[in-house]
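Engineer: Next come the structures, one after another.
Each reported figure results from applying straightforward, stated rules to the coordinates on display, with no laboratory input. In this text the structure is predicted, and so the values were computed from the model without any measurement. Cβ atoms are built from the backbone, for glycine too; each structure is taken alone.
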Structure P
Amino acid sequence: MTNKSRLAKILRAPFEPTGGEGKLWVMFFTSLLLVSGMNFYAIIREPDMIEIEEIQNFPRETVKVEGILTSYVRDPYGEQANRIDLQIASHDGNSVIKVRWNVDLTVTVPPIGSIVTVEGEVSEWNGRIWLQSNGYGAITAKEQVIQFRGETLVHVAQNPPKYANQSLEIEGYLSEALSQNITYQSLSLMDNPAYGNSDHLLYMQVEGRLEPELGTIEAGSHVIVSGWLQYDERSLRWRLIAQATSLEVLNYADPVKIKWDVEPYTLTYDVGKMVIIDGTASFDGTNWWLLGPAPTDRLCLLASPGDVSNNIDGISDEWTGRLVWATDEAVICLDRGQQPEFGNPHGQIGEDAINMLDVAQNPFGFVNQNYTFEGWITDPISPDYDKGYVGDGPDYYSRDTKLRIQLIGEHVKWIEAGQLIRFNATVIWSESEGRVLLNPPP
């Protein structure tokens, strides 16, 4: 046998179907072909076009969405990063998705109101969700441009002096709930229903009571606000002064969906909001809990009388309630007693003064109700300042607690420390400050 024949036999031998070895080689090359074909398909396939409100159903997938460009900001953190953050709203304006576009900062962004198509990967982190888009071709715009009824937050943010001391109509989303029976409330108007995904926030002061038919307007609701834009020199910020009767609700916010896999501290962003969470109700003989899929997943549950009478122990379901901070337990709880149909009952003004320590220990048992308080001012309040603290004792050693008080209107004299005062006030929960405020009428 020649050398050439021997070499040919050696090269041919592994591929000859001789028993099991031949079958293995066939299986190997078949699987290699299948993997290569799947990779090729993944590269060339067109991403699915989905609705913006369905975005949470496609984690870590590349998708396309179509919507209206309502806001954007270049290099949002001032890091000289090639990144532009955009807000894309659904055609009805009720759903918004944040887009992080990694692209050269010199790129031309379509006009506000443009109908755009965005391609990107659905990303999630600590309860936030956004589209991660890369490159010039990730965003394309149609020629059609939607005209907004009023001004947009991005236009006001880019040139606020242009609108200073003018009456404006601005469209946006509420950062906190507006209650029916409070005459003065402060919050922010945002360009996204979720605080963590918003790019622009305009501080807003709402005076007067809401129209009775509106009820409580939950955080994240889509609204149009008519107000007066002015610069607050003391706080070094712009603010919108609005009457409650000038507020128009375009869409009431749905309860926020809470997931078990987020960091626990992120729940504080949703304190005071109506939420939905999956879980199993459990009673340990003393307290109620909601249990999640992991052994460590546990959330305090304040069961309603109906829950207790129906014996929900062991029932797995989607639970709706208001996320509250229980001071006596020092934990965040799902309050099933604060359902929307319960509304916000009015307290009885003129009753005997209540104990401020009771309010501090259980603020959500008193929130949005009116009471009579007695206490001592803890620090002087100047005539040009509207906030201070009132305590239940005349000095540090005799005081058990103190609460923040927010005065409405001007007072001509100093309110000195140690001064005993008696006043009527509404107990409100400030989500932005994370604490209780006593809100006396003007």
Structure Q
Amino acid sequence: MDFNVFENSFDVIAVYDESGLIEYANSSFYLFTGLSVARVVGKMNLTKVFIEMDGQPLQLSSFIGMKETRPMKVISFKTKNIEKGLGQYSIVPFEGKYILFFKDVTVEEELHKKYRREMGLKDKKIEEMDSLIELLQNTRLVKEPGKILEEFIKHILNNFGLGVGFLKNNEKQTVVKLINSNHLGQSSVFDSLNKKIQNMPPSVKYTYIDSSKIKELFSTTHIHSMVVIPINPQSKESFEIFLPIHGPEKDLQFDHQKVITLSEQMKLLIQNMALERLSIFDDLTKLHNSRFFREKLSEYTNRYEKLNLVLLDIDFFKKVNDTYGHPGGDAVLVHVGAILKLYQDKEVMVSRVGGEEFAILAPNQSLDETLDMSAKISEQIKSSVIYYDDKQIKCTISIGICSWNPEVQSIRDFYKKTDEALYESKANGRDRITVLQSA
């Protein structure tokens, strides 16, 4: 059987023998593990790929000896790159070998659990569904939490006839004032609130400040009361909404239950957006992660006739970790990631695909253009200094490049040839660029 039929699958697939020795793995396997072909085929045992399954070291006896296909099973797992993962797998015996089909569903399951849990808590009826629909329509194409909350504030101002609202970004320590266009004449009386709001300690729950406390807190008689709505107060990306209410009549008309319900929907929307970002971005470097890279590699090879793949590996990274500890290693990864991000644009995509390994998909570039870009990256990293814990760290990178040729290459061949180029750079002394092309 030609196992290359599995090459374009997003599932992680490995073929192994009775001893657990891996004889074939597809591209998704290498992206999932951060390993290279040269380190795996004929050399690595399946038990070294998964550190744990369901909290126990992988027992090879559970993965061999079957005569029929083992049905799909859901398990928790741990690998070198994933501390707490959730996956599903099945095993197919074939001609004395075993084929493992594995799917990493960690992020998808977290997203579904979060959504089910949040919606399970919703046992109250939204009285004005039209208001919610209108709000969701206004925010459906917005991808920045701050912009979503600005739309939310405008919606509340229009619905309750309020003059202004304030959005405080606790991480950036900024305050934005939103004005109701129907109440422009009132907006200037609230200008003095901006600095007061900026200096207020963060709130952790929905708060109504009545008229008896307004003068003490804000030194003004222009507002009757104030509503404070925290959004994700426990997260790094937290916000607060401040809604000044001008007089007692507006205070009586203000529907707190409706605003709480709508704000809960906004919180859920932003939390799910954050989970979605986690599913495609590496948390440390903020670059795209290997899962997203796998999808884009398949997409780009179908979309572009001219495409170059660049693999980059930080030289002697283990020595950096051993010398400066993992925090020092993280500082190097963040620094390299920041430099690589400078070269990303609408088409060029940069990802972190392994521990110290990065990838660049460069469509619509000649090989010379990609070589020039890679040389600039290499020189920029080599000449820069990473400052960590009063120490100065310097590093270099090894680079492998290959051009996509669909007439003679599968996606697996494309990735494998680029990985071979990277391996050759490291074998020949590191801190260099190697280009390999398929015959």
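Engineer: Comparing Rg/Rh (Cα atoms, Kirkwood Rh) across structures P, Q, which is largest?
Structural biologist: Values: P: 1.14; Q: 1.07.
For this comparison of Rg/Rh (Cα atoms, Kirkwood Rh), the top structure is P.
Engineer: Looking at structures P, Q, which one was distance in nm of label points 7 Å out along Cα→Cβ at positions 215 and 335 calculated from, given that it came out as 1.7?
Structural biologist: Numbers: P: 1.7; Q: 5.8.
For distance in nm of label points 7 Å out along Cα→Cβ at positions 215 and 335, the value 1.7 is produced by structure P.
Engineer: Identify which of structures P, Q gives the largest calculated value of mean count of other Cβ atoms within 10 Å over residues 287-294.
Structural biologist: Working: P: 16.1; Q: 21.5.
For this comparison of mean count of other Cβ atoms within 10 Å over residues 287-294, the top structure is Q.
Engineer: If helix-only ellipticity at 222 nm (-39500 (n - 2.57) for each DSSP H run of 4 or more, over all residues; to 500) is computed to be -12500, which of P, Q is the source?
Structural biologist: Numbers: P: -3500; Q: -12500.
Value -12500 for helix-only ellipticity at 222 nm (-39500 (n - 2.57) for each DSSP H run of 4 or more, over all residues; to 500) corresponds to Q out of P, Q.
Engineer: Follow-up. Looking at structures P, Q, which one was volume of the Cα convex hull per residue in Å³, for residues 63-166 alone calculated from, given that it came out as 191? Before the final figure, lay out the partial values.
Structural biologist: Numbers: P: 132; Q: 191.
Traced to structure Q.
Engineer: Also, I was wondering about something else. Thinking only about FRET efficiency 1/(1 + (r/R0)^6) of positions 207 and 415 (r between Cβ atoms, R0 = 41 Å, to 0.05), which of P, Q has the largest value?
Structural biologist: Top value of FRET efficiency 1/(1 + (r/R0)^6) of positions 207 and 415 (r between Cβ atoms, R0 = 41 Å, to 0.05), among P, Q, belongs to structure P.
Engineer: When FRET efficiency 1/(1 + (r/R0)^6) of positions 295 and 383 (r between Cβ atoms, R0 = 35 Å, to 0.05) is computed for each of P, Q, which one produces 0.05? Don't jump to the answer; show the numbers that get you there.
Structural biologist: Working: P: 0.05; Q: 0.55.
Label of the source structure: P.
Engineer: If you don't mind, there's one more thing I want to ask. Match the computed value 12 of relative contact order in percent (Cα under 8 Å, 6 or more apart) to one of the structures P, Q, and report its label. Walk me through the numbers before you get to the answer.
Structural biologist: Values: P: 8; Q: 12.
Going through each structure in turn, the value belongs to Q.
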